[in-house]
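The structures considered in this document are given below.
Each reported figure results from applying straightforward, stated rules to the coordinates on display, with no laboratory input. All figures in this text were calculated on a predicted structure; none of them were measured in a lab. Cβ atoms are built from the backbone, for glycine too; each structure is taken alone.
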Structure 1
Amino acid sequence: MSRIGLAPISVPSGVKVKIEGNTITVEGSKGKLSRSLHPDISVKLEGGNLIVTRHSDDGPHRALHGLTRTLVANMVEGVTKGFEKVLELSGVGYRAQKGDGGITLQIGFCHPVAFAAPPGISLAVEGNNKIIVTGIDRELVGQTAARIRALRPTDSYKGKGVKYANERVRLKPGKAGKAAFKK
């Protein structure tokens, strides 16, 4: 039984929810999100709470139940609070600059790398080495942060590159460490 899917989603004041068939639209102070849901999962608004139900107890329906509830809860949280991911640049000469419609990164290549922000995402640069990705769609915020990180993933030998702010990079010892262990 899906424990996540059974939990009701409380709708804060100021958030409008419209359900038309399999499409749910959530509108709040930060913006408006819409998503098409699976036809075997239904969402109802009852007394200020959204209730997600499934039609049968089959395995795929149980999985979709929890997934749908989480997606709808992220929509409600996104239009009220929003989401953010913080990336850090580490390395000598690695820096980011805010540009028009995106950011420009100096990340160890012979040329600067321009990254354009997708619609609905705002990019901010704090200092020279911190990038803040914000938006109302959690999926899009995470995907954008992952695309920026993929431009230059953190090197496991020197620790240089783009990483998430809470990510820990384990550095490998390299050749000197390998020779020290042979004795």
Structure 2
Amino acid sequence: MTSPNIFPSQTGWIEVICGSMFSGKTEELIRRLRRAQIAKQQVEIFKPFLDDRYGEDYVVSHNRQRLASTRVENAREILDHADEAQVLGIDEAQFFSEDLISVCQELANSGKRVIVAGLDTDYRGVPFEPMPQLMAVAEYLSKTLAICMTCGNPAHFTQRLTSSTERVVVGAEEVYEARCRRCFEPPSES
């Protein structure tokens, strides 16, 4: 099911926004969180300590939209800051461990709306944990598409432009491009 027009009340739930680099995941996360703020809901936003690309105290989209956020070392730390929040946003979920799944479940079970954004696949085109597991337990899923930087078709792959074989390399347009299925060039097996 895609994003709902009417959200349930008296319960919590999990929403997952996934896609490739440059597909608008963080932009959509910020849009939903701003709407919750307009509705006068208490909102808390988190990002992994690892992500300092556009600033340490903000979740920032590639088009420079931003919201103040809290950087956390691990998913369990989110629970320490979630008491007053009705709506929680979590960006760059792929940088968290599998603990994120139980944290999101615990928050939703306590009546909170949890909105999680992250890459669904890595630079090899392989599912990027914990996103597949979060997608399985979420009530609402949104898959965003980018535009292929090579041909202009809809893109859902993240092409790494460097030779690094580390799974996690934090970067933006200097390290990654969005690619369609035809133009995506997975790295050769080593």
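Supply the structure label, taken from 1, 2, corresponding to FRET efficiency 1/(1 + (r/R0)^6) of positions 77 and 173 (r between Cβ atoms, R0 = 30 Å, to 0.05) with the calculated value 0.10. It would help to have the intermediate numbers written out before the result.
Details: 1: 0.10; 2: 0.50.
Source structure: 1.
If relative contact order in percent (Cα under 8 Å, 6 or more apart) computes to 17, which of 1, 2 did it come from?
For relative contact order in percent (Cα under 8 Å, 6 or more apart), the value 17 is produced by structure 1.
Could you tell me which structure in 1, 2 was used to calculate P(r) over Cα pairs in 5 Å bins from 0, in percent as 1, 8, 14, 14, 12, 11, 10, 10, 9, 6, 3, 2, 1, 0, 0?
Values: 1: 1, 8, 14, 14, 12, 11, 10, 10, 9, 6, 3, 2, 1, 0, 0; 2: 1, 8, 17, 22, 21, 15, 9, 5, 2, 0, 0.
Label of the source structure: 1.
When helix-only ellipticity at 222 nm (-39500 (n - 2.57) for each DSSP H run of 4 or more, over all residues; to 500) is computed for each of 1, 2, which one produces -5500? It would help to have the intermediate numbers written out before the result.
Working: 1: -8000; 2: -5500.
Label of the originating structure: 2.
Here distance in nm of label points 7 Å out along Cα→Cβ at positions 29 and 101 has been calculated and equals 2.0, so which of 1, 2 was it run on? If you can, show how the numbers build up before the last one.
Values: 1: 3.1; 2: 2.0.
Going label by label, the one that fits is 2.
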